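Down below are the structures I want you to see.
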Structure P
Amino acid sequence: MVSVYPIHGERMLPRQTIEAFDLYLLGLSLRFEGVVIGGSALGLMGVIQRPTRDFDILVPELPPAIASAARDFAGAQRQAGAELFDDWLNNGPMQLADVLPAGWRERVQLIFGGRAIVLTTLGRSDLLKGKLFALCDRGTDLPDCIALGPTAEELAECVPWLEVQDGNELWPEHVRATVADLARRLGHGV
């Protein structure tokens with residue numbers, strides 16, 4: 001029988017979810033260390049307070065035992081009334097690790113240290129680049145980018161990296177327009 005650790009509310013809150021999964025893994029004598037990005041990382045850092053759909057693990061690739069445990073955990077949580085998808089813990093953004101600026105692994109920071117799980121996230125500049133890339137690519141990450149509160153200097157530092165992340169000839173112009181819009185919303189006078 002799978003033990004259920006309560007996740008309050010109908011949506012996944014990052015801290016409650018990872019704390020419950022930490023206890024779940026501890027009960028299975030499993031351990032996991034990874035780099036988490038996206039909204040769940042921002043939630044663990046206290047930058048945002050909103051629910052998220054998933055935990056995006058940049059690296060490492062989820063070991064089969066952890067992936068299986070995450071699915072079982074999600075099923076148990078759903079039976080208890082929580083909204084948790086089977087793929088709530090996933091490697092969706094793994095390809096970002098190949099294009100992040102050199103040295104990103106040396107800039108990670110600890111954001112959760114449990115008994116069975118240790119999670120780090122990207123350093124601020126790299127995390128901002130990832131969120132801005134998602135904003136430019138999907139257009140759905142504006143609230144998170146605003147919550148990060150980047151300075152005009154930080155935005156300007158990100159643009160050259162962002163401009164080369166897509167081969168479409170219109171991409172650099174799209175990046176500049178998207179970042180300029182964000183800068184205006186942040187009151188940077190652009």
Structure Q
Amino acid sequence: MTLFVGLGNPGRTYENNRHNIGFRVIDALASALNAQDISKSTFFGTLFKSNDILLLKPTTYMNLSGKSVQAVANFYKIEMDDIIVIHDDIDIPFGALRFKKGGGDGGHNGLKSIDSLISKEYNRVRIGVGKPLHSHQTADYVLSDFTSDEEQKLKVLLPHIQEACLEFMKSSLETIRARFTLKQKEE
């Protein structure tokens with residue numbers, strides 16, 4: 001069983017925020033895989049299943065995402081190697097895509113929560129959303145919507161991310177990095 005976790009905040013207010021790119025990837029995967037909703041209140045999130053793939057959108061709000069990930073991972077006895085967390089990353093430019101296993105949280109509260117409850121040794125799909133001019137603007141920046149220009153670029157980027165995620169089912173992290181990493185220059 002493989003668990004994909006998309007980070008975001010529940011509710012319409014946050015739907016198109018930079019911080020919710022993980023939710024958008026999960027929605028795209030659920031649609032493409034015709035996954036069935038198997039949510040339970042004990043999972044603290046929306047959970048979809050398609051064959052041996054679980055797709056999770058924690059509904060705990062970002063800062064408590066780990067509670068949902070831990071509940072689903074424990075229930076299904078999922079190994080750390082089979083957990084892939086998809087999240088926004090302000091430390092890489094908009095449109096860039098990187099992959100890694102483990103590492104620091106980079107100030108991301110969703111990752112901090114997951115790290116504190118299940119450890120840091122899960123796979124990560126890091127989606128660049130760019131960064132604000134000043135670090136004190138970070139919270140407002142990640143909770144703001146993508147621009148219309150960025151939304152156009154996401155129409156191409158989201159299918160690429162979706163394909164990269166599905167590759168986790170059959171390839172090594174090194175192979176995924178080689179095939180799907182996208183580097184963008186700062187604008």
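All of the numbers you see were taken from the coordinates with simple rules; none came from a lab. Because the structure is a prediction, the values reported are computed rather than measured. Cβ atoms are built from the backbone, for glycine too; each structure is taken alone.
Starting from the value 18.5: which structure in P, Q was mean count of other Cβ atoms within 10 Å over residues 56-63 calculated from?
P
With Cα extents along the principal axes in Å, for residues 40-119 alone derived from the coordinates and found to be 43, 30, 24, which of P, Q does the value describe?
P
Out of P, Q, choose the structure whose coordinates give helix-only ellipticity at 222 nm (-39500 (n - 2.57) for each DSSP H run of 4 or more, over all residues; to 500) equal to -11000 when calculated.
Q
Can you spot which of P, Q the value 0.60 was calculated from, given it is FRET efficiency 1/(1 + (r/R0)^6) of positions 72 and 104 (r between Cβ atoms, R0 = 25 Å, to 0.05)?
This value belongs to structure Q.
Taking 25 as the value of relative contact order in percent (Cα under 8 Å, 6 or more apart) derived from one of the structures shown (P, Q), identify that structure.
Q
Could you figure out which one of P, Q the value 3.3 for distance in nm of label points 7 Å out along Cα→Cβ at positions 88 and 168 was computed from?
This value belongs to structure P.
Out of P, Q, which one gives 3.5 for distance in nm of label points 7 Å out along Cα→Cβ at positions 64 and 128 as computed from the coordinates?
Comparing all candidates, it corresponds to Q.
Could you figure out which one of P, Q the value -0.52, -0.70, -1.07 for log10 I(q)/I(0) by the Debye sum over Cα atoms at q = 0.11, 0.13, 0.17 Å⁻¹ was computed from?
P
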